[in-house]
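Readers should treat all values here as calculations from the given coordinates under stated rules, not as data from a laboratory. Computed from a predicted model, the values in this text were never measured in an experiment. Cβ atoms are built from the backbone, for glycine too; each structure is taken alone.
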Structure I
Amino acid sequence: MNKIKKSAYAGTLESSDAFVQIEPIEEDEIRVELTSSVEEMYGDDIRELIKSVIKELSISYISVKVQDKGALDYVIKARLQAAILRANEDEKINWDKL
């Protein structure tokens, strides 16, 4: 996987959850837009987590928008993975990377 095929989303806007939207872009980069209730304290760490998950899955050409409502790291990671898998529904999943 290098490029996602379509837009997708995962998650909710409930407390302790995150809503993740992804879409393909033309540039070979990872764009991250974060809105978080804990941005002042953890914004940089959340952005790093998002980028590391995307890199682990060998994805680029992606724009990610995350609305975080105080989700723990594993929730953000799971929501991001789910959105990426939905965007590549016909690809074989490399379960070792998840």
Structure II
Amino acid sequence: MAKGYVIAQMSVINQDGYLAYAKQVPRTLEPFGGRFIVRGGEATTMDGQPKGPRNVVIEFPSVKAAQDWYNSAAYQAIVQGRLDNADGCLVTVEGFEA
């Protein structure tokens, strides 16, 4: 089974509010086997228009696990903190298996 990834690209519009949200995310990942691959860090746009300078990639055992995490009561209880304090998007992507 291919791994699943949540990819976020956004602009933080309220740093304090976003940090309060971001501190709560790790505990919501554990029950779904999620782990951060990228969490911020310096990025260089090679071409096109990014949604913002903040990039996050979270790896899960499967796309279903990624979607279950997003829809979980634990994450839904905090997601408004991201929506209120950052502008961008989250997508789930199925990993590649050779």
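Starting from the value 2.2: which structure in I, II was distance in nm of label points 7 Å out along Cα→Cβ at positions 50 and 74 calculated from? Answer by label: I.
For which of the structures I, II does the calculation of relative contact order in percent (Cα under 8 Å, 6 or more apart) return 52? Before the final figure, lay out each step's value.
Values: I: 42; II: 52.
Going label by label, the one that fits is II.
Of structures I, II, which gives 21, 19, 10 when semi-axes √(5λ) of the Cα gyration tensor in Å is computed from the coordinates? Label of the source structure: II. Among candidates I, II, the computation of FRET efficiency 1/(1 + (r/R0)^6) of positions 18 and 58 (r between Cβ atoms, R0 = 25 Å, to 0.05) that gave 0.65 used structure I.
With distance in nm of label points 7 Å out along Cα→Cβ at positions 2 and 26 coming out at 1.8, pick the structure among I, II it was computed from.
I
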